[in-house]
Structure formats: structure tokens, C-alpha cells
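Next come the structures, one after another.
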Structure 1
Amino acid sequence: METVAFRMTLKAGMREEYERRHREIWPELAHALSDAGIRDYRIFLDEANGYLFAIYSRTPAHTTDALPNLPIMRKWWDYMAELMETHADNAPVAVPLAQVFHLP
């Protein structure tokens, strides 16, 4: 399994709504992420600056590159756009993070 980590930015005052929407994640979206090979997906918030730190594992045969083309992914991005920094197409601004340490 490969580990992927990235940073996004939550808009000020949006934590509760962000958490609520993720507690109620759509089953179709959860299935799409799982079907793409995503496992153990976690998101953490740095409350001092609104940075969201996301990390997940993905299977060797993952299809995560196809996720942006799925209608359910686009619908989720549209749904979440008011809460976070996004690109013009409502995809979240996601900055890849490089691993600098690992303690197995």
C-alpha cells in the first residue's frame, strides 16, 4: 500500500459544518473512494490556520486518478466548495505533502 498525504484549507468558521457533512458522507461517494482503492482515509484540522491535513492509503491497483471524472466526486466538490478553498471547477486546492519521516 502507498500512503498519500495532502493539505487543503478550510474557510474560517466552517469547522462544524465541514465535520457535519463528513459525518453524513454520501454512501455513493464512500463506495467510489473504496472502489478506487482508497483505504484508511483521515483528515485532521490545524485550528490555528484552517489547514486540513489529509492522509490515506491506496492499493497497488488503485484508480484514484479517475476520481475527478466521476459525477459523484464532482457533486461532492460542489457541495463542499463554500466551506474551503477551491479551484474554479470547485475541486479543492490540494497541496501534496512529501514524507520526511516514517517510524514503521
Structure 2
Amino acid sequence: MSTASAFDLATLAATIAERAKADPSRSYTAKLAHKGQAHCARKFGEEAVEAIVAAVEGDAEGLRAEAADVLYHLLVLLEVAGVSYQDVVAELANRTGQTGLEEKAARTPS
């Protein structure tokens, strides 16, 4: 089994949770976490914009790389904000019983 096929976001979230507690001088994840939630949110936003630019430009390779950055920085933000990856997965699971349009209508004020 290749490393890529054994990898999943739950494993990444667990790794981030562990590394966020490390010495910021020895871990990029800890350095981000140490700078706080607002910094992590801004970093996530920057990565999202870079993914959007790659998509608009039709740069599939760039989009792949930026999408990885987006996922990583989202998981860091969730960790710093105290929102577990499992809670996000549970939220998504709750939404699978209805269509996206039904779910959006349920959370949008009339």
C-alpha cells in the first residue's frame, strides 16, 4: 500500500493536534498555533485565495498544491479554534440525509 493511499484527513488532523503543542521553534504547525486563531484564519484565507486563482487560471497542478495547503490550514484553524475534525465530519454526515438545496434552505432565514 502506498503512503498516499494510507493517508487521510483524520490522520492529518491528529498529527496537527499533536504538533500544535510542540515547541514553535521546531514545528511550523506549532508556530501557526502559537500566533493564535486570527492569524490562522488569515493564513487559511490566503491559501483559499491562492487556490481560487489557480482554478481560475486553469492551473490543475497549482490547484492541487494549493488545495493541499487549504486543507492543512483549515485543520490548523479548527485545532486552534477548538473545533474537532470529528465534529466537522459529524456535521457533514448529518447533512447527507438531505439535498444541498434543502440543507441550505434550512439554515437560511426566509
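Annotations for the structure displayed:
- With helix-only ellipticity at 222 nm (-39500 (n - 2.57) for each DSSP H run of 4 or more, over all residues; to 500) derived as -23500, matching label from 1, 2: 2
- Parent structure of the calculated result 39, given that relative contact order in percent (Cα under 8 Å, 6 or more apart) is the read-out and 1, 2 the choices: 1
- Distance in nm of label points 7 Å out along Cα→Cβ at positions 29 and 85 - highest-scoring structure of 1, 2: 1
- For mean projected area of the Cα convex hull in nm² computed as 9.6, the structure of 1, 2 it came from: 2
- At a computed 17.6 (mean count of other Cβ atoms within 10 Å over residues 13-20), which of 1, 2: 2
Taken together, the values in this text are just the output of simple stated rules run on the coordinates, not laboratory data. Just so we're clear, the structure is a prediction, and the values are computed from it rather than from any experiment. Cβ atoms are built from the backbone, for glycine too; each structure is taken alone.
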